[in-house]
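Student: Below you'll find a set of structures to go through.
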Structure I
Amino acid sequence: MALVLYNTLTRRKEPLEPLHKGKVGIYVCGVTVYDQSHLGHAKSAINFDVIVRWLRRRGYEVKHITNFTDVDDKIIARANEMGTDALKLSQQMIDEYFRDMDALRVRRATVYPKASDTIEDIVGMIQGLIAKGFAYESNGSVYFSVRKAKEYGKLSRQSLDQMQAGARIEPGEDKEDPMDFALWKAAKPGEIAWDSPWGKGRPGWHIECSAMCLKHIGKTVDIHGGGTELIFPHHENEILQSEAYNDAPFVKYWMHNGLLTIDQEKMSKSLKNFFLIKDILRKYSPGTVRFYLLNAQYSQPLDYNEKSLEEAGKALERLQNTYESLKTATKSAKGTEDAEALCSKAQKDFENRMDDDFSTREAIATMYDLSREANRLLSEGKLSPKGTQNIIDVFDVFNGIFDVIAQSMTVGTHIRLTESVTSHAEGKIELLDPESMMGKNLTEEEIGQWVARRDLARKEKNFVYADRVRKVLADMGIEIQDVQGATKWSRR
């Protein structure tokens, strides 16, 4: 089965045929970093994390770009409230974003461009649009002339007349038409600004993504992603300015993730109905959060409620228990069943469902089918050592994409590491925020737990988390040494 995905532009599923064979360029609109990230941001990031993982699993060389809008009205307003510099605030929120996403095991994009680092490219693009007659300068600002562009509304399927009803000219704007949008905003007193041919100012919102796509991928992007709320006006305006400037199709496949809602309303900072990622992770493991968000089709909205999150944790625990039972039985199994037919079917079903527009919910269902059969064979004593390993291999393929099942390991302190949110007395610990231990007088047992968390992170190649643990411990006067495959610690 060929990999197919739903294209918002054409409103149908289409086989993936990238511009360059074996290579995919994907650009995902990131966050505006004026505050900490919430669970709605996690949904988008985890959805596209799994999409990129699956593309790579299918053999594609993927260049994944996710941007940061690090200068805009909200950031400037928040920085003024806090009495700090706008870019300093942005960087603090970017650091927080990475801490949150690392904790959720979202793999890093190839590049994370920032608006403030792309000013030269943005200015050059605006100059080109003016030269082609698609943009005009007005009192130090530059606007895109919407009525001079072709095919306005082809992504949202709305006509210019339909959209004009809600358009307006904001105070201080001097546009020729209410539908025109800012490419460059003249600086107001006290605002962060950069030099340009039109005077000091800063980029408009839409132009940064067009400039970043061109710089990091090219004139045409294979896949452009983002939340459904971005279809209009953001993505619609990206299409206008990019195609006017490049004289080429902007995007082959538009992919939009459904929003996370609360009582059918979008989870957002402006509505103050959001849950910060770091707060959610104090109650639920990263695997549980991922599993909850992936147990729904990426393109569909998901209405948040805590009961569903708790149920997701219990459902994931069943898969975790099967996986651990298989691990235990690998050496002790005495049956003759190699389970090759079972595993072949499970893997094929899993692949077919992921190839069908990344249907994660259906793919999870195949794992429950496999888990049920595995438990039956285990209870009947039919599995051979090879059979248990074959099933484990299928689980590992699944987990390489979903990253929800904890990988157990033993360290020098003989602490067994899982993600279960249970007490250390039961022999289990969870990956917590390292900063949570600051200011505490840790017991030797607690230090041992943190050392064990670091060792697990290193094994899973989560070196950012491991370095954070080491740094916080060092700040508290606790030195870690890796000696001959073992980890030792001492107080300074």
Structure II
Amino acid sequence: MLFKPKKPQYTGSSKVYFLKQGYNINVVGAASKSSTSNEWIKTFGIQPPNFRGIVPIPKVVVEEGDQVLAGDLLFYDKKRPELKFVSPVSGKVVGVQRGLRRSIKEIVVEFDGDIKYKQLNPPDFNKCKREDLVEFLLDAGAWPFIRQRPYNEVADKTSVPKNIFISTFDTAPLAPDLNFIIQEKGDAFQTGLDVLTKLTPGSVHVGLDANGKVAPAAAFRSAENVKKHYFNGKHPVGNVGVQIHHVAPIRGNDKVWTLNVQDVAMIGDLFNKKVFNAERTVAIVGSEVRGPKYIHTYIGAKISELLNDEVVNTNVRYISGDVLSGEQKIKGEFLNAFDDQLTVIPEGNAFEMFGWLFPGTNRPSISKTYLNHIFRNRIFNVTTNTRGEKRSFVVTGEYESVLPMNILPQHLMKAIVTSDIEQMEGLGINELEGEDIAICEFACTSKQPLQQILHEGQEMLIEQA
């Protein structure tokens, strides 16, 4: 970069990674910095498909009508029986829902309104062996929230990660402000970091935001026993995959573990409070939400209850996550286990005659045929309309302009489509996840489903392993 942005004063002498490529999409409907309680949210679902790498039909150990405590076992992986999944709340099991081919779609628990926890007996992580610490995290139900790259699967207990990475900021559209969320979880976050340092011979790396005038939360800046790295740039600079690529790239047979900020705090509470604390602060956002805000709840909250009749219109799309990489849901389903954002935007199924002919400013686009490239801070009221159908897969250079990684994404996608495994590995498939390539999918003139293509390529490599 010829002219680097000025380093924020709060970074001090720390190194700042300035990333040129990327694109910020400013969307209507950001959450206000206020939060409400969760008294009206009574239904929670733990969804096995959220946890990549486990069998589609795990062993369910509860039945409808059973009473459970928060932290009680609901099901375990048949392939890895030590991999346990527990209830986020106390209450009654009201459903074991099945999906395609009798797979388990979700285990539904009706919250009794007064959280009761299974009491845990954690070891002293400063004195115990690594194996004992791993066994405790498995037994407590926290292990499934540690993800392993490549492939973003539930971490393998037999592998030892080269490093562990946590990103403390999210640059996706309408993403929650983690500085706001961490305010009451600082102690748990630090304890979680201390535990994680015992699981790797390498380092725990924490990515911090160097984009604004306001410093990151004190819990992030003052984190101890970790390596901190500041990043400046546009989306997807907040993605942990981008940060891994620039700090300690995945090479050969390397395994790298990643966690979300609130999952680190959850691990901390296993030791501080001696309970499985599945609390989540979730951002309810989007132009179709009346009064976007933060809600304190638990993992897997029911979408209709999260919204509490605060949706403006009926022709909308519910997205667990952000508009680029989130999963489409229906109102009666549940927020995904790793998501702390629920987005509601209009469906884009209204016909727009000759819409592509008019160089307006009312839609986000990296193309300079739209005048919005002049108004860089414009906030858009987006829909789900892709404004075109799938076309020939042409080389445009658009992907490289928005992905701040030393990877040729267009060539990689074509290698996947042609099932060229050697090329896929050589072009860096092990460094990418769907959330990283999502910005390329947004920019794609050819309207290719790049996240789906990447997933298919990863499945090919998993089968070859």
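Student: Can you spot which of I, II the value 18 was calculated from, given it is relative contact order in percent (Cα under 8 Å, 6 or more apart)? Provide the component values of the computation, followed by the final result.
Tutor: Details: I: 14; II: 18.
Among I, II, the structure yielding 18 for relative contact order in percent (Cα under 8 Å, 6 or more apart) is II.
Student: Sticking with this structure for a sec: Given a computed value of 16.0 for mean count of other Cβ atoms within 10 Å over residues 111-118, which structure among I, II does it belong to? List each step's numbers first, then the result.
Tutor: Working: I: 19.2; II: 16.0.
Only one of I, II returns 16.0 for mean count of other Cβ atoms within 10 Å over residues 111-118, namely II.
Student: Computing helix-only ellipticity at 222 nm (-39500 (n - 2.57) for each DSSP H run of 4 or more, over all residues; to 500) gives -6000 for which of I, II? Display every interim value, and only then the final one.
Tutor: Working: I: -14000; II: -6000.
Label of the source structure: II.
Student: Determine which structure produced the value 151 for volume of the Cα convex hull per residue in Å³, calculated from the coordinates; the candidates are I, II. Don't jump to the answer; show the numbers that get you there.
Tutor: Details: I: 169; II: 151.
This figure was derived from II.
Student: With FRET efficiency 1/(1 + (r/R0)^6) of positions 207 and 343 (r between Cβ atoms, R0 = 35 Å, to 0.05) coming out at 0.10, pick the structure among I, II it was computed from. Intermediate results must be reported in sequence, preceding the final value.
Tutor: Details: I: 0.10; II: 0.95.
Source structure: I.
Values in this text are rule-based calculations from the coordinates and carry no lab data. The model shown is predicted, which means the values in this text are computed figures rather than measured ones. Cβ atoms are built from the backbone, for glycine too; each structure is taken alone.
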